[in-house]
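**Q** Structures follow.
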Structure I
Amino acid sequence: MDSPRAFIIAEMEVTDAAAFEEYAPQVRPSLAPYGGQYLVRGGSITSLAGDAPKRVVVLAFDNIDKARAWYSSPAYEALKPLRDRACRARIFAIEGTAT
């Protein structure tokens, strides 16, 4: 049986635009070794129930092991302090399917 795909979902509120401009372009190269790809990045948000987050990012991976490996990789570990300076974030991983 194949492992289900995995997704990392981040809700972000940018608090330092300059730091975020430095952080954001460095994320994509850190994804490549783990097969990660953006499904959603930024864009207009319309709340259907509850408070809408300021910014949403959805990353897709082949499985949860690759998602976890990317998040704890040396390349992304090096970006976390910059991310934390640039924004407040809630980040979580979920197994599932994309339809």
Structure II
Amino acid sequence: MSEAVTTEKLFEDMQAVVRDAEALLKATAAQSGEKVQEARARTEESLRQAKARLANVEDEALKRARALAGEAEEYMRDNPWHATGIAAGIGLVLGLLISRR
């Protein structure tokens, strides 16, 4: 579970970096000079690559989620009583935890 949280946090952080870089590029649009233009060009290329990587990570995460959902559905169809028992057990535990509050 902590890996998923870490991956999700990393994805959110990368999105924030992309937004900040875009804002920085907009803020420096009026700046001129050869060094500024070179820096802007490098930043724009890095930003383009980061967006592409984020899109790939998101696509891969969606593929994994769909695959896991398919496996869970297949398990439930093959073992309906086991799945029902597991769901009832989880419901019981959650009910006990909620009732303590």
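**Q** 129 is what came out when volume of the Cα convex hull per residue in Å³ was calculated for one structure; which of I, II is it?
**A** Computed on structure II.
**Q** Starting from the value -32500: which structure in I, II was helix-only ellipticity at 222 nm (-39500 (n - 2.57) for each DSSP H run of 4 or more, over all residues; to 500) calculated from? Provide the component values of the computation, followed by the final result.
**A** Working: I: -11500; II: -32500.
For helix-only ellipticity at 222 nm (-39500 (n - 2.57) for each DSSP H run of 4 or more, over all residues; to 500), the value -32500 is produced by structure II.
**Q** Of the structures labelled I, II, which one yields 7.3 when distance in nm of label points 7 Å out along Cα→Cβ at positions 37 and 85 is computed from its coordinates?
**A** The value was obtained from structure II.
**Q** Among the shown structures I, II, from which was the value 2.8 of distance in nm of label points 7 Å out along Cα→Cβ at positions 45 and 61 calculated?
**A** Only structure II yields this read-out.
Computed from the coordinates by the stated procedures, all read-outs in this text should not be read as laboratory data. Bear in mind that the values here come from a model prediction, so they are computed numbers and not experimental data. Cβ atoms are built from the backbone, for glycine too; each structure is taken alone.
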